[in-house]
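Peer 1: Please find the structures below.
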Structure 1
Amino acid sequence: MHPTAYTKGLIAHSMLHRGHHFFGGAIVLRREGAHEVVVLHLLCQGLEIFLKALLLLHDYDQFKPKLKYSPKTKSGYGHNLESLAADCSQVFGLHPMRGNLAAELKLLNSLYTQHLLRYASAYDVLVGPSSVHSALVLRRFGAAVRLAARSLKRPRVPI
């Protein structure tokens, strides 16, 4: 099946909204005192989906084949938040992340790509989830969500 340009836009907008809602879920759960590992996982999942949606909105045909990681060709984003953020920064003309923000994303990416935020492991015993900082990534992600909401056109039909 070859989707039309309109359908591609609807798919990208749907992903954008889904990522936004994962992000919102992380914020609500953090406010309610939920387990921090769940909050971090939702934050990372929201960020992954949101960044992929931005790339699809920019050029669906170029970025759609890159969304999933292919072990055969050793290419594609998969769950790699750092790679997604770097490509989004380049595509949209933003400065690359550096300093504490880059370090925070690097740690979250490591935990997320190894599924340490999804499944219980020795990591849960050795490291307290509250020691994993996410405030800078959360703030930057929130700014990206607000910017996207202001600058992107809404689809013509409700999603």
Structure 2
Amino acid sequence: MTVSTIFVYTMNRVGAVGAWSRYLLPFPVDDFTQLNDTLYIRSGDDVLRVDESVVTDYAGDAREMPFDGLIQWAWLDFGQPGSLKQMVGFDIAGTGVPTMEFGYNQADKGYFTEPFDVPEDTVPGMIIPMPLMAPSYSVRITYAGGQRWKFDALNVYLSDQRMTA
């Protein structure tokens, strides 16, 4: 299977810093075009239309397949670089049921906690406890394919472990 990597830079407000997103599409991409607010993608003899209401690729076709939504922050220092920080827990807000993982060893980027399911919106209740100790963390949120989802916010609660704090 051919996978195409697409990078998109989004600017939400004039004069504000934007953000990069990376999309992995399970088909070769030949061209893009936009008509009004609809994005079209040409892949070989296929012309695909991006539709926010659909949760699969090739919807209605024999090649129909669900896809996961993945959000990841790479190595957040949360303050002074190199000093240990103790994660106490976190809150997440959005829709759709996510799976969470936390990276805790920046020297070996394969060290993540085991993935675990969390409720879609934990802000009204107690924080989800997540005791970890590391100088930096990578947060990975995965929404399983076949579901509509939206990520709104993540709060990470830390306890500063510096001697001078």
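Peer 1: Hey, P(r) over Cα pairs in 5 Å bins from 0, in percent, for residues 42-129 alone derived from one of 1, 2 reads 3, 9, 15, 17, 14, 12, 11, 9, 6, 3, 1; which structure?
Peer 2: Label of the source structure: 2.
Peer 1: Starting from the value -0.80, -1.24: which structure in 1, 2 was log10 I(q)/I(0) by the Debye sum over Cα atoms at q = 0.13, 0.18 Å⁻¹ calculated from?
Peer 2: 2
Peer 1: Given a value of 3.2 for distance in nm of label points 7 Å out along Cα→Cβ at positions 82 and 122, point me to the structure among 1, 2 it was derived from.
Peer 2: Traced to structure 2.
Peer 1: For which of 1, 2 does helix-only ellipticity at 222 nm (-39500 (n - 2.57) for each DSSP H run of 4 or more, over all residues; to 500), calculated from the coordinates, equal -22000?
Peer 2: The read-out comes from structure 1.
Read-outs: derived from the displayed coordinates by stated rules, not from any lab. All values reported here derive from a predicted model rather than from experimental measurement. Cβ atoms are built from the backbone, for glycine too; each structure is taken alone.
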